[in-house]
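Below are structures written as structure tokens.
Readers should treat all values here as calculations from the given coordinates under stated rules, not as data from a laboratory. On a predicted model such as this, the values are computed, not experimentally measured, just so you know. Cβ atoms are built from the backbone, for glycine too; each structure is taken alone.
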Structure 1
Amino acid sequence: MISEKSPSPVLRRLSSVIMGAAAACWLFVCSAQAQTPPARALPTFEVDPSWPKVPAKWKLGDASSIAFDAQDNVFVLHRPRTLPPDQAGMAAPPVMVFDPAGNFIKAWGGAGTGFDWPEREHGIHIDYKGFVWIGGNNCPTSGLAGLKPLADDALLKFTQDGKFVMQIGRSNQSKGNADTANVHRAADTWVHPPTNELFVADGYGNHRVIVFDADTGAFKRMWGAFGNKPVDDDHCEIVTPKTFSDGPGPDQFSVVHAIRVAHDGTVYVADREYRRVQMFSPDGKFFKQLVHTATTFARDLALSPDPEQEFLYVGGGKNISIVDRKTLEIIGTVEPPGILGPGHHIATDSEGNIYLAQTNKGLQKLVFKGMMAAK
């Protein structure tokens, strides 16, 4: 018979302490694990090397901007007059239309009767009614080869087959940032369906957001950076600061290069040279901004197509930043192998694919491959 000696009171107390400590440690670990949020899922992409298929008889100049119709057909705005002289005879019309697979559908655009086609094509947008909006950013003293010395101070509205509908403003007629009849080298447009208003990133010559009625072209309102009154500072040269101080940045916009309006009416403005995105109410009340001066930033904007439009895509550096639309925090990066860059203008279709117009580098489709937890 084997008998066991009872533990001493000291050993019993020590055992109790050890067991209690172990239990407390286990509870702490479990609690910490329970409080650690799961990694946020972010969209992923890969390059489609076969997109687009440009007919052999044509050449595209600098690809400036991209828009989509209700069927996700892709409308590309390019600059035929940027082609070298030996390719000028093969210049495609400035508006090229492709299906999502990259197959060519149609082409149109260029000078016509009754409207001022831009000297230097810049932005294209298709509104919820299917109308196509086009603007330009030519400066009359730029000296660019093949362009007339005219300021692109108008916005044009067409059907999707290129039939002229309406013009806001006239070439060479801008009176500056107080002018409510003309834009001045506007960079981008966006129509907000609930109010049928045209929001304009105006742009290169002016430094403001200006809003018009999308049916009549009537002026509605305008504002500058932080909701300030915009002031004149018109020059052809694009001035990028060599250094950036801490703080919110200048009180006025530099180049207002892109604009997007979310379903809920929030307005996002890309202030390219000052490397910031500003966020406003539809009537121009400033909410907050994202400043990222470490690299070129806020070159372009696009919204994810999910119902909540969770993400704002912002081109900069060599890639595209994924930004939380509501907090304006950078939460990820779009940089699949083979990406052309951050884009001059970018756009998203209904499937979540991102399309780049990368000026002298061409066009590209980034295919949405689903959501993946960030590492």
Structure 2
Amino acid sequence: MSGGGTPASIELVAVGKLYGAQWAVRGVSLRVGPGEFFTLLGPSGCGKTTVLRLVAGFVEPDTGRILLDGRPVAGVPPWRRDLGLVFQHYALWPHLTVFEHVAFGLRERRLPGGEVRARVAEALRMVGLEGLERRRPSQLSGGQQQRVALARTLVLRPRALLLDEPLSNLDARLRAQMRGELRRLHRELGITTLFVTHDQEEAMALSTRIGVLDRGEIVQVGTPAEVYGRPRTRFVAEFLGAANLLPGRLESSPAGRVVRTKDGLVLTVGATDLSDGTPVVCLIRPESLQRARGELPGANRIVATLASAVYLGGRWECELTLASGVVLRAEVPAAGGTAPPRTGEMLLVTVPPEDIIVLAE
């Protein structure tokens, strides 16, 4: 496949991969548009890396088709797909310098020396490694090693980047820093990116769209706000951030649709297509539970006891105990260094009906 630097589209149509009698990936259909940053998110063993390897051409699908720019790539070897792959483990050779690592692929393509030097310099500038050309991996931090792996891929000017959990080996501070670098690179280069992670914060921070995988199948695709704010399944709800889950039954009342929970609450909820009598689960995000301050017409009011409060910088993470013994998590802003309520204090908290997500049980 020819290069040229134009961002590619990636499409999977009903793709499946069998290992023995087990489907590692089953019926996966999705499209990554040119210049998009698309993340495959899910727990270990759900098939994320298998999808990436299928796109890269390291394994062939047992069912379905993979297309790059609308053209099937069945039988096209990895080195002709014009894709750049960065692994979780950076695979740096200890005896090569930074320059030699980044130049390796260009020299394999027998480019002239002047072009090699110019393109290596450009790639190192992109990732902020100017001046480190003569260093070896043992002289680099983890974040710098990760940048070398990125530069080694970017220097080949691929039409799409495939990133397999590239930040998982970094500490929390470096992960946050490299997330910013990946955002900057994507903004500047506009390169199509297919990113694999089990970390929902990474997915939310980086992605144009997210595809959530569960046991080899795509269960939801949407923007970060859509999959977090309107999950379609309990699995998606629980995997993308903290969630309070209250099972109950959906009913109609003069005030609108309500859920009568097994814990004795009657919660007014927003619009839902589910029928009365349906067993449901109410999902309430911790940040939607707010301490009542003044009248909030229409909001659900819940009485609870503060069991604990942990300070996390800009917020307090609280555990609230209902009369039934059920514990709810709430996040309370810590504006101005205000102290939280005292442990054991009775609180009145509110949640707007539109902030309660109703899922079929």
Among 1, 2, structure where Cα extents along the principal axes in Å, for residues 124-187 alone as derived comes to 31, 26, 18: 2
Comparison of 1, 2 - label where mean projected area of the Cα convex hull in nm², for residues 172-219 alone is highest: 2
Value 2.2 of distance in nm of label points 7 Å out along Cα→Cβ at positions 52 and 348 was derived from the coordinates of, among 1, 2, structure 1
Have a look at 1, 2 and say which one yields 5, 20, 25, 21, 16, 10, 3, 0 for P(r) over Cα pairs in 10 Å bins from 0, in percent, as calculated. 2
With helix-only ellipticity at 222 nm (-39500 (n - 2.57) for each DSSP H run of 4 or more, over all residues; to 500) derived from the coordinates and found to be -7000, which of 1, 2 does the value describe? 2
